[in-house]
1. Between structures 1, 2, where is distance in nm of label points 7 Å out along Cα→Cβ at positions 199 and 343 highest?
2. State the single structure among 1, 2 that was used to calculate P(r) over Cα pairs in 20 Å bins from 0, in percent, giving 22, 49, 21, 7, 1, 0.
3. Output the label of whichever structure in 1, 2 has the greatest value of FRET efficiency 1/(1 + (r/R0)^6) of positions 47 and 151 (r between Cβ atoms, R0 = 25 Å, to 0.05).
4. Have a look at 1, 2 and say which one yields 5.0 for distance in nm of label points 7 Å out along Cα→Cβ at positions 79 and 263, as calculated.
5. Suppose you compute log10 I(q)/I(0) by the Debye sum over Cα atoms at q = 0.14, 0.29, 0.33 Å⁻¹, for residues 407-454 alone for every structure in 1, 2: which one lands on -0.40, -1.19, -1.30?
6. For the read-out relative contact order in percent (Cα under 8 Å, 6 or more apart), a value of 28 was computed from one structure; give its label from 1, 2.
7. Identify the structure, out of 1, 2, from whose coordinates helix-only ellipticity at 222 nm (-39500 (n - 2.57) for each DSSP H run of 4 or more, over all residues; to 500) was calculated to give -11500.
Structure 1
Amino acid sequence: MTIELQIIGSLLRAVAEEMGAVLVRSAFSANIKERRDCSTALFDERGRMVAQAEHIPVHLGAMPDAVAAVMQHGPAFGEVWALNDPYAGGTHLPDITLVSRTETGFAVTRAHHADVGGSEPGSMPADSRTLDDEGVVIPPTRLDDDMITSLVTRMRNPEERRGDLRAQLAAHRLAEQRVAELCERRGRDTVVAAMDEVFDYSERRMRAGIAALPDGRFEGRDVLEAIDGELELHATVTVEGDAVAIDFTGTAPQHDGNLNCPLSVARSACFYVVRVLVDPDLPASGGAFAPVTVTAPEGCLVNARPPAAVAAGNVETSSRIVDVVMRAFGEAIDVPAQGQGTMNNVTFGNERFTYYETIGGGQGACPDADGPSGVHVAMSNTLSTPIEAVELQYPLRVERYALRLGSGGAGRYRGGDGVLRELRVLEDCRLSIISERRSHVPQGERGGEEGAPGRNSLNGDPLPAKVTRDLAAGDVVTIETPGGGGWGR
């Protein structure tokens, strides 16, 4: 049974990975086909995640809430349901999640679409205040051709949106086929039993790893750089036996901007930290999340109430949650220094095109190694859009793309360097930047030095961390991303 379990577990993970490959290869937008800003997973009949591709951490930890929201509607085999409502299982509006039935449970895809309507091209405005400012809100909705048409006509570049949704649908059809083939070869009852055991195995391993941590109550604090002032995040981590409880009491209330996030996003960040610290090689399934409890006061920054805007919460607040929870664990064990702590979100667009990217930076140094340079840190696991793809598909020219040498903090082990990315727009458009760590630098650990803060500029003039502006053809936008902190003196 042990050998058969390993085989079936590997086959389930292979299905999830193949779903991701189909989605990436079939997508129309560079955001999905080049940056791979998407995630795929398989769930059992109880809505528990059993296998996931190693894609975007902030997507994957929040997927169970999306499946639970769809299950309330009793989806039938062959139906595909869509949602992006952050208060009904979503994260932020550009992330559209599809859920469908398989022979043993559910298949799920989540992809960041380059536009879903709203006040600004790209649907990532720096100054949004409500969900309506950010785009089309999709509660759990059965998806068919008519519904796809209804949705995409409310978004910019509707044919590109349609193409990306159909790429997600292709991944679901593949999942249905592969799961059915697996059941035919191994027997449905055997596959279902194996799914239960994969979930339980992950939970046992995670509990064993947590039990090796010192018991205690540890605290971490940090701030977000909102447009109208700083917002504090506070986390209390309690390790007791083989379980971890993380509470965000003391975190700032939700605010009028878009750094708010639903609790599902906060859970994703917490799950990521615990997995990284306890058992990073653990097979990815929902069982690994079972020993971790996350709570936050309703109406606070990390458990916001509708209709609060959330565009930046999914990308920037999630990154800061990682820093805060990691800092709390640092009171008890050696943890890495802080990485860049931001996704450096940049959006260009008008009514003709929309382009969105995140930019890598420095990772913090570890207790036994330098931090890597120019990587997407923590809650992001995307790629950089290749220069050739940018210039072929969009009215943009990449003037410079290089490591920001010396931006990583010094120490026994050095933090990774950030990136310098300079883009010239070739036609009039709008710019939105959502970034962090422009005022508060990534901290070193155990005496290591801090990383350099990030910088944004337009034609050489400084820009704030969060800004939306008109651009004229020929304007040059420069993003210098933060370096990671160093570790040790």
Structure 2
Amino acid sequence: MSCTHINFAMNRRDFLGRFGLGMGSAALFGLLKRESVAAPAPMANPFAGILDAPHFAPKAKRIIYLFMSGGPSQMDLFDYKPLLNKMNGEDLPASVRMGQRLTGMTGYQARLPLAGSIFKFAQHGQSRAWVSELLPWTAKIADELCFVKSLHTEAINHDPAITFFQTGSQLAGRPSMGAWLSYGLGSANENLPAFVVLISKDRIDQPLYARLWGNGFLPSIHQGVQFRSGKDPVLYLANPDGISRDSRRKMLDRLAELHSLQFEDLGDPEINARVAQYEMAYRMQTSVPDVMDVSQEPESVFELYGPEARNPGTFAANCLLARRMAERNVRFIQLYHPGWDHHGGLPKGIRRQCKDVDQGCHALITDLKQRGMLDETLVVWGGEFGRTNYSQGKLTETDYGRDHHPRCFTAWMTGGGLKPGISFGATDEYGYNIAEDPVHVHDLQATLLHLLGLNHEKLTYKFQGRYYRLTDVHGQVVKGLLA
């Protein structure tokens, strides 16, 4: 075959390959275009919720979620088990464990010695709630709190367990709870995001990923916005040097015109979402410094929240910011306080953690109540799972560790629509299994949505041919928690 024939053959193959790819691309574009045309027109206000109104009258307007990342030990804080002290050092009975799975960290221990708490417990308030000596400030507001002592989850390791609490699924990629609220109810403040995240500094022991407050398959305007301590609370929000606010305004106006043309051509609703985010960022250039500036707070407020409230990035400082954001109608305020993963050295570690959060929790609830805001704000405190009643590693008179325990653990809540001063559910005398009124993660999520006027079965989004919701295909409203 001559060189001419070889070149001709190659050119013909190249032409046919490119032509085929082009036809495929054209066909794909046509399908996408058709779906876009069939899609509903974008809302005039991208930050408005998909619902014209809640499904029914809400009891609360917002949630402040105090997430104790790592898994606090319920036996050392709220779930008093004197039998563990009596049997301290004895093996966990097989009749109690019932063959339930263990993590790889204690699954190969020769023994599982029961570990009673070295901390003293007392009953507080008219509710006679048991609270550890580690939380004296929390004990003062025991009658405001609704303790849920029968929580249980399906995940036994941190990442899937945290993801499950935040998104309703152990697998990454689903929308977070705050994103679902933003999608359903929208923003109540056009100058601040509907969903804000604050993370305590210097306490990271388990990683916290941005996908935990992500939008998943919902439009990107519903993702959480992380606020940081320091000069720039929101990354890339300030104008670069040499760019004035007026020039930024002009740039956004021209960019919006270009995006409008692109939307007409493609019909992709994410284009409008992007424009809306640019506009929100522009407004946040003035609203964020205002909400983050605590210098005008009276001295009495800092006395209430404690000296750490003056130190940006601490849990106490973030609690104060949470109250300020609640005043400005931020819909979902997520505080993460890592550092609760006490596989060893629990007594020392949990003392530090409780000192971090105890006064701040008391102050936040007291502050909200004094301002008449607690009845319209849900405050939730808890981690991704509990800890074992036996010691991980060596057990001594003054030291022990506890492994992950998803079978039963404790959280507390307070605020609009909840019964104050109750303890709901119970564990067995070993603190290993649930004895009364189990509450699954999806039950808790369904209940929180219910208190905000949302039917968890009706707040859905169709993605890849299936309707999804926060509670997946499970979840029941726990009526025993409702006032």
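Just so you know, all these numbers are worked out from the coordinates, no wet-lab data involved. All figures in this text were calculated on a predicted structure; none of them were measured in a lab. Cβ atoms are built from the backbone, for glycine too; each structure is taken alone.
1. Largest calculated value belongs to 1.
2. Details: 1: 25, 59, 16, 0; 2: 22, 49, 21, 7, 1, 0.
Considering all the candidates, the number was obtained from 2.
3. Numbers: 1: 0.55; 2: 0.15.
Structure 1 comes out on top.
4. The read-out comes from structure 2.
5. Attributed to the structure labelled 2.
6. Numbers: 1: 15; 2: 28.
Among 1, 2, the structure yielding 28 for relative contact order in percent (Cα under 8 Å, 6 or more apart) is 2.
7. Corresponding structure: 2.
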